[in-house]
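Multiple structures are listed underneath, in structure tokens.
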Structure I
Amino acid sequence: MADVCFYDALGKRQDDVHLDVSFDKKEENSRAFACAIRVLRQNWRQGTVGCKTRKDLAFSNRKPWKQKGTGRARAGSLRSPLWRKGAVLFGPQPRTRTLSMTDKQKKVVFNNILFATLEKKAIHCIDCNFVDTKPSTKVAGQALKNAGLLNKKVVVFLPFGDTASFMSFRNFPNVSILLFDQPNAFDLTNCDGWLFLKKDTDLFKEMIEKWN
């Protein structure tokens, strides 16, 4: 049984929300966590960096002056990397880098992160309702302020299609929004706490049950 801090619409602390966590904490594996972060950050790279080689430049490839008799150093091409506006040798080129890890390792990482967050009591639930399902940054900001999370880095879990909540929380620079089907180790640990809405309690339970 795990307890989550619950705040009503006015920001008053109410009875904690109980999450029926029917599984135990797996043995901590720092190596798996490091691997998960490395895989994420590597796969997030666009791989679009690149520079021009000799064949990519639009300059003429003629010899700038004759080989002998000028008193200057030998030069064979205007595209030489030694010259201004010249090419780059052995520079980075566009390529795709991908890493992967097993589902078993991912479950261990998420499981360890979950129980570490529970121990810190950094999971919060708020009863935040938007009038007529219209976005309201003011309402979202007041809810964060009442819960003491306004100036903290928070991950907000939202279901796909909840446009009102998404547009209400997205304007806060310290808030990261994750859908329930896209948690990742980097965002879950690079924050001071997690937050979900009371109406999405069942979705939150379904998400963490997959980490068994």
Structure II
Amino acid sequence: MFVNKDLPQKTLAAFVAYAKAHPGEFTYATISFGSQTQLVNEMLQKEAGIKMTYVPYRGANLIVNDVLGGHLTSGSLALSAASGQLKAGTLRGLGIGTEERLPAFADIPTFKELGYPALVSSTWFGLSGPANLPPQIVARLNAEVVKALHAPDVQARFASEAIDIKSLNAADFTAFFKDEVVRWTPIAKAVAAQAKAAGMLPQ
């Protein structure tokens, strides 16, 4: 979550305090309705007891530009989408959903350390195949993907984009996937219900 560097509220605590006193005044944007970043922001509102106004956008650059221009209060995006402006100091990061601070952005605190452990989250990618794929093929594909992800040039490129690599075996990934479904389904259904009530989705 990031804001314009000139916003008076310099920390997440100050941001939350103001938002509590001024429900709906602060705006936030994500790249699409129902995205992971929107769900995280909605969970922040629930956990912090605040209400913000959601503004859906079609592109990350548009969000960054409108936060810079003061047309939006805040944006919630993958860190890589705003990394240049965060490093330049034109945007201020208030919180990040990683387990620990990222070395490349050590000045941005995690939501967890700020008192919101439920907001540990990330946009993740996985490789899947048919349910009856032979175990030996699954193991071989997993080993090759893990090897590729840990190649020095790939690691360097991901690090420059603030992308954290966590490689799981098939069993651990399946368990992680199931946990994510259980974790995010309630908030996703609540967001969808709000959108239908507001006419943003078909009934």
Structure III
Amino acid sequence: MEPKIQNIIDRLRIELNNPLPGESAFRRVLPPDRTLDPPSGITEINQAAVLMLLFPRKGKLSTVFIRRPSFMKFHAGQIALPGGQFEPEDKNLTETALREAAEEIGINSGQVEIIGRLSTLYVRISNFSIHPFIGWSSVVPSFHLDTNEVADIHIISVDDLLNPEILQDRKVETSHGLNEFPGFHLDDIFIWGATAMILSEFIEVYKKAFDFRL
């Protein structure tokens, strides 16, 4: 592995332990008429965890997104990070993220080091608090998809995520009709909603770690 990539991981590990931008990063791509807070009177919120896995590929630091199948109840057809609901057998939310990534796309959790986490994000439409974890694998994962959970995957280089031109507004067909949302467009995919908000914070943390102009 190139020393440059290891240096990136080392610096990200440090930055992820500093105060995170959280809400300010989320609001850059918050869909219209959405809120970051639970409705008043909600006493129980479901807990979920997702994994943003970083790994070297063709000399570049990369990550993987999934596309949810069109038949799912929530977030059908959307681009997402592997992850899912906390289960009673999970020791903690870190284990939830690793277990779900293993089940959905075959990631070997023994090859993953968790280097930090991003801010927790509440998703009102499904009443979930999402806990994003950043993982690092020094080898390219061997992906095996559970087609009940994942339609396909998209491997994206982190360099491409840093291009400011990918931040766009696009029309998206949802269960409520055609609506325009802010998000990230690259490689013929459009990342919006909760995943875009998580990605927005990751980009901001990354740029801060390397003194990019925000």
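Quick note: the coordinates plus some simple rules give every number you see, no bench work behind them. Quick caveat, the model's predicted, so the values are computed rather than measured. Cβ atoms are built from the backbone, for glycine too; each structure is taken alone.
See the values below:
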{"read-out": "Structures I, II, III, by distance in nm of label points 7 Å out along Cα→Cβ at positions 69 and 101: label with the highest value", "value": "I"}
{"read-out": "Source structure (of I, II, III) for Cα extents along the principal axes in Å, computed value 92, 42, 27", "value": "I"}
{"read-out": "Computed 2.8 for distance in nm of label points 7 Å out along Cα→Cβ at positions 77 and 173 - originating structure among I, II, III", "value": "II"}
